[in-house]
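Engineer: Structures are listed in the sections that come next.
Every number in this text was worked out from the coordinates using simple rules, so none of it is lab data. For clarity, every value in this text was computed on a predicted model and none was experimentally measured. Cβ atoms are built from the backbone, for glycine too; each structure is taken alone.
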Structure I
Amino acid sequence: MRGKGVLAAEIDVVVPFFDVDSLEIVWHGHYVKYLEVARCALLDDLGHNYVRMKETGFAWPIIDLQLRYARAARFGQALRVRAELVEWENRLKVHYTISDTATGERLTRASTIQVAVRLSDGEMQLVSPGCFIADVEKRLARGNTL
């Protein structure tokens, strides 16, 4: 069963020509780019985007990515990409849904897991850094969550 997120961000994408193959279907690798844009919107909302991560001395590489395609996206199609924060205390887990903007039909589900790595020595952290947890808790305290 898929866990429900506590915060979410959504972005809209219109599939550009350079993301499709000769059949005008989105090449599978471009879905990862759409996830990244939605995750960046979520991180911006948390106040802990990639600039802040670097300032705090941690990188957050993706260690796991899962995608499930239900239906292909096509050239010119308007998509809504939703990123939901699911876990943050020991790792950063985000669930995604890509759907057709006009119909709401789900096209793709995905999830990513990221872990904190200290930039100074490359050591993976077994718990999320306090600065990240504090930013998430501060955002949760503001309300307007899911």
Structure II
Amino acid sequence: MELRICIDVNDMERAVAFYIEGLGLHVGRRFQSGFVEILGAGSPIDLLLQAEGSMPLPDQTTITRSFQRHWTPVHLDFVVDDIDSALARLLRHGAVLEQPVTDRVWGRIAGLADPFGHGIDLLEFKGRGYDDIPQGQDTLPT
């Protein structure tokens, strides 16, 4: 089974620059239908061009697409080698920092929103990563 991640965006070139230049991924295929495949992560990311205010489902009149910051129970975690460099690149490409870099037992984390309102986290593992978490604890002692 393959997992593909689909992300609605309303500005394709800005989205491509954000994921390519900000995260070091690369373009796979471009389709005339407004769909660009982004490769280089563990799963392909499909950027789908959609208009602000359009309806995501047929016969749905109460929910429309918004590219302002929105909350959803799904977000993307990108594991990076150098969180400070990755964060600086993403901020230059329109990310919004929502949680500054925080040290954890397993490494470091920063919370952001991409330019289209989607939540993303940057993770920089150290040591054995999540395997270093003592049972019942995931933050550093104070």
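Engineer: Using the calculated result -8000 for helix-only ellipticity at 222 nm (-39500 (n - 2.57) for each DSSP H run of 4 or more, over all residues; to 500), pick out the matching structure from I, II.
Structural biologist: I
Engineer: Now a separate question. If you rank structures I, II by distance in nm of label points 7 Å out along Cα→Cβ at positions 20 and 124, which sits at the top with the largest value?
Structural biologist: Once distance in nm of label points 7 Å out along Cα→Cβ at positions 20 and 124 is tallied for I, II, the winner is I.
Engineer: Let me ask something else. The value 20 for relative contact order in percent (Cα under 8 Å, 6 or more apart) was derived from one model only; which of I, II is it?
Structural biologist: II
Engineer: One of I, II was used to calculate distance in nm of label points 7 Å out along Cα→Cβ at positions 28 and 76, giving 2.7; which?
Structural biologist: Answer for the origin of the read-out: I.
Engineer: Mean count of other Cβ atoms within 10 Å over residues 52-59 was computed and gave 15.0; which structure, I, II, did it come from? Don't jump to the answer; show the numbers that get you there.
Structural biologist: Numbers: I: 15.0; II: 9.4.
The correct label is I.
Engineer: From I, II, which structure was mean count of other Cβ atoms within 10 Å over residues 68-75 = 14.8 calculated on?
Structural biologist: I
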